1. Suppose P(r) over Cα pairs in 10 Å bins from 0, in percent works out to 7, 29, 32, 22, 9, 1; of I, II, which structure was it derived from?
2. For structures I, II, calculate mean count of other Cβ atoms within 10 Å over residues 108-115 and state which one comes out highest.
3. Given structures I, II, which gives the highest value for distance in nm of label points 7 Å out along Cα→Cβ at positions 172 and 204?
4. Taking distance in nm of label points 7 Å out along Cα→Cβ at positions 148 and 180 as the quantity of interest, name the structure among I, II where it is greatest.
5. Using the calculated result 12 for relative contact order in percent (Cα under 8 Å, 6 or more apart), pick out the matching structure from I, II.
6. Please state which of the structures I, II yields -10000 when helix-only ellipticity at 222 nm (-39500 (n - 2.57) for each DSSP H run of 4 or more, over all residues; to 500) is computed from it.
Structure I
Amino acid sequence: MHNKNISCLIVDDEIIAREVIATHLSKIKNINVVASCSNALEAFNCINTYNIDLVFLDINMPEISGISFAKSINKDIKIIFTTAYREYAVEGFELKAVDYLLKPIAFERLLKAVNTYFETLHHYEKNTETNTEVNDFIFVRSDRKMIKIDFDSIIYIESLSDYLKIHLEDKTIITRETISAIEAKLPNKKFLRIHRSFIISLKHISSFTNDEITINNKSLSISRSYKKEVLQILEKF
């Protein structure tokens with residue numbers, strides 16, 4: 001089993017279905033259910049609040065279907081579809097879902113889906129490690145051109161809705177990209193997400209408390225949803 005703690009979101013309009021999934025997941029090591037929602041609108045709010053890794057998502061929901069919801073969220077968040085209707089399976093897999101669970105969901109079947117997710121995660125991390133060993137820079141689009149940015153020159157990254165401000169040692173670059181998308185391109189050993197709006201460079205940290213990090217004479221808040229993981233990492237230094 002994987003060592004990383006996985007933050008899960010359960011989305012289903014039936015309370016019993018949510019409770020069944022939550023009970024199953026409580027038996028699996030390294031799985032943490034951070035929220036349980038009855039509709040897609042609630043789920044959007046949770047994704048904006050918490051750092052979600054995996055969503056157990058019902059397909060047939062009122063107003064916004066699970067399929068529509070899955071198409072609209074960051075592709076780095078993985079989906080395991082849950083439904084009582086077998087005919088939705090093909091569309092679910094076309095969205096590159098990790099798995100598709102047919103209700104009623106047995107624990108053994110859900111465990112198999114979670115193990116598939118862990119295998120996918122392990123494969124992704126291996127590829128990411130390989131890539132970051134080769135590259136020590138990224139390119140971002142700004143002012144109609146692609147600009148090369150060395151990882152070591154980044155102090156911190158700030159999210160402003162659909163835009164990012166990448167604060168470097170000598171200047172600031174603005175690019176139209178989401179913070180989750182650029183986070184996936186950065187090496188984990190050098191950068192740390194401390195807030196839904198901030199990624200910081202570990203090498204540029206001046207000091208930290210339980211609530212904030214000082215970096216280049218700027219104090220940045222550690223959000224509640226990231227605090228536990230952030231402090232665990234920082235206290236190892």
Structure II
Amino acid sequence: MNEPVAVVTGGNRGIGLEVCRQLRELGYDVVLTARDAGKAERAAARIGVGHHRLDVTDDESAAALAGHLAERYGRLDVLVNNAAIHYDSWQRASGADLAVVREAMETNLYGPWRTVLALLPLMRRGRHGRIVNVSSEAGSLAAMDGGTPAYGTSKAALNALTRMLASELRDDRILVNAICPGWVATDMGGAGGRPVEHGAASVVWGVTLPDDGPTGGFFRDGQRVRW
């Protein structure tokens with residue numbers, strides 16, 4: 001198996017599913033993951049990729065995915081941390097429900113972090129890895145206001161994690177970047193956004209960077225976004 005192996009979290013719908021499809025078209029051996037095993041299997045069957053259950057909030061689930069990848073492939077080349085929840089446009093920071101904020105942090109920050117910790121040993125074997133954290137301009141401190149406090153703060157924290165991992169993994173030749181797909185017409189984004197194909201292409205750009213490409217950056221459509 002010479003094709004690069006890529007894992008996409010939250011891959012059963014929206015941007016994640018389209019990222020899986022585009023990576024498959026580029027020749028990647030894709031493992032689509034989702035919290036619901038049945039949804040992962042059905043989505044993967046529609047586009048002809050592999051699948052595995054992954055609940056990013058659960059250590060044992062992340063370890064099980066790592067075991068599956070080690071047994072089947074022996075390595076991992078790409079991790080796209082796409083799974084996210086709670087675009088909480090209904091609340092403001094001054095009156096936020098902190099239970100919602102905690103839930104967002106568990107999935108949107110600790111989820112990617114947990115997944116990286118579980119899969120990093122496999123990525124280090126190849127010394128040619130790519131970690132793409134699907135972020136949002138809602139997490140940009142330069143553009144932030146009081147809206148979507150759970151989502152915005154969790155994505156700002158994900159951006160910080162991106163910077164830290166990029167610095168630490170540079171010597172392992174693993175590039176780590178945060179990618180904003182833009183406002184995309186998905187179940188989370190709602191109607192009116194740009195086509196999902198365009199948002200996914202922004203993410204795939206981060207996957208296909210050359211070895212001397214940027215790391216520790218925040219991008220949309222290949223252009224830098226203000227932190």
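No value in this document is a laboratory result; all are computed from the given coordinates. The shown structure was predicted, so the numbers you read here are calculated from the model rather than taken from an experiment. Cβ atoms are built from the backbone, for glycine too; each structure is taken alone.
1. Details: I: 7, 29, 32, 22, 9, 1; II: 9, 36, 40, 14, 2, 0.
The value was obtained from structure I.
2. Details: I: 15.8; II: 23.1.
Between I, II, the highest calculated value is found for II.
3. Values: I: 1.2; II: 2.7.
For this comparison of distance in nm of label points 7 Å out along Cα→Cβ at positions 172 and 204, the top structure is II.
4. Values: I: 3.1; II: 1.0.
When distance in nm of label points 7 Å out along Cα→Cβ at positions 148 and 180 is computed for each of I, II, structure I gives the biggest number.
5. Values: I: 12; II: 19.
It was calculated from structure I.
6. Values: I: -10000; II: -14000.
Answer by label: I.
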